[in-house]
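What follows is calculated from the coordinates using simple rules that are stated; it is not laboratory data. Keep in mind that this is a model prediction, so the values were computed, not measured. Cβ atoms are built from the backbone, for glycine too; each structure is taken alone.
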Structure 1
Amino acid sequence: MLVIPAIDLKDGKCVRLAQGVRRLVTVYDDNPLDVAKRFAAEGAQMLHVVDLDGAFGGKPSPNRAVALEIISTVGVPVQFGGGGRSFSDVQQMIDGGAARIVLGTMAVETPEVLDELTEKFGARVCVGIDARDGRVMTRGWETRSSLSAVDLARRVGEAGIERIVYTDVTRDGMLVGPNIEQTRDIARMSGLKVTASGGVSTLDDIRDLMAAREPLIDSVIVGKAIYEGRLSLKEALKLQVETDANG
């Protein structure tokens, strides 16, 4: 179970939102690059970086330059999302060294572009499915689509996507534990690899994900719990190593 610390960018700062609501923002650090370096020093094998202003605005924001600096400086693979609405947006970040691009709104609104990206970049493109009550949310989690999370997962799988980042929006930033049942259902019904996201508050939450024994759920994103001192990234990474060693 790969543990991936999150760096959410808003106005150039490292923040977290509650349930994806832009006004419910907490600033944790004015220098995201320092945060990224700290996570790398603690042993993180991948970082999850999100341009929140881009996600809300529907286009790249100045946060993208911050993300590119993290990518070029830290030396740890970066999974990037937020504001990617076109082929050129994705191309820019991949050219800038992003290991993986997470696309959400595009998968719903312009699936034909997603098809082109998947054909060109393969596994470096994945889809973020953010759901509230089982329905997909787009445009920075502010627009509710008619698609169910399961239907979208199946659809993008047919398009060649290999991985989903699944978030229960109601749990994100709330420190109430991930929605393991829904995450497992998405994995089993789609047959895709799944990165769990949203709600992790303690090491026990990560252990519970592991205990679900769903091999397609192979990674988990952790954010607020680290920033608030409820979960030690070093301890989470140690748990990851121990679990990998025991098979």
Structure 2
Amino acid sequence: MIDIATFREQGYLYDTLENYTDLFSFEDFKEIKSFIDSNDIKRYSRYDYWFKYDELSYIEQLEYDNYLLRDKDLNTADKMFALAHRYQVKKMQEDGILPTWVFGTNLNSEITNKINNGILSKFQKNFVEKYYSEKNYTDFENNFRLQFYDEGCEIKLHDDGKSEKRICVFLYFLNNEWDIENGGRLIIYDKNNQPIPITPTFPNFAVLDSDVNLFHEVEKVLKDTKYNIVCFNSYK
């Protein structure tokens, strides 16, 4: 377990969930992961494309349900959704548009409810009460998202800004294995601007302290699909 002083000084934590079983049930989290693994995460999901053009910021989105409405079956919708994503990435590249955030978000309420069933909320509550004990936070809000990053997805170098109520950001990595040649790693830059590459495999996780607000990025994915849960933890 990374100690409190080290986390608060560094502004980030990168470790394995197995070292934090005094804060939550690791076995319960494995059940959540098994449930996620048993579902097709890309179905009933959305791609978000944030990009800059002429110094302005824009977003376009692809909704899986829009393809399902006009395609005859799920397999056809799967194929067309993937083709539409590849076309969108290619279009931005050919038009010289600078993507800033490109990723997929699962919108299936059953899966979302399973993730948000209290296991991770309890862990994050216990974590914050321990690692931010001097601030006496008691009432929290957790904004969970199940994300996927496949070919062409990336997040450019950025910080998260100084949100008034945000405490920290949790990232839980879900892949059983990941080839670093595929890209897709989270890179955190420490206070000395040195890159800290994060291996995005289960049961690794990372926490970014919003008080320190370090720069970070996600490498462009070249192959395969990376899955993670991200949660923005704030006080009410």
Per relative contact order in percent (Cα under 8 Å, 6 or more apart), the highest-valued of structures 1, 2 | 2
Could you tell me which structure in 1, 2 was used to calculate log10 I(q)/I(0) by the Debye sum over Cα atoms at q = 0.08, 0.09, 0.15 Å⁻¹ as -0.31, -0.39, -1.10?
-> 2
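Please state which of the structures 1, 2 yields -11500 when helix-only ellipticity at 222 nm (-39500 (n - 2.57) for each DSSP H run of 4 or more, over all residues; to 500) is computed from it.
Answer for the origin of the read-out: 1.
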Ranking 1, 2 by FRET efficiency 1/(1 + (r/R0)^6) of positions 101 and 133 (r between Cβ atoms, R0 = 25 Å, to 0.05), the structure that comes out highest = 1
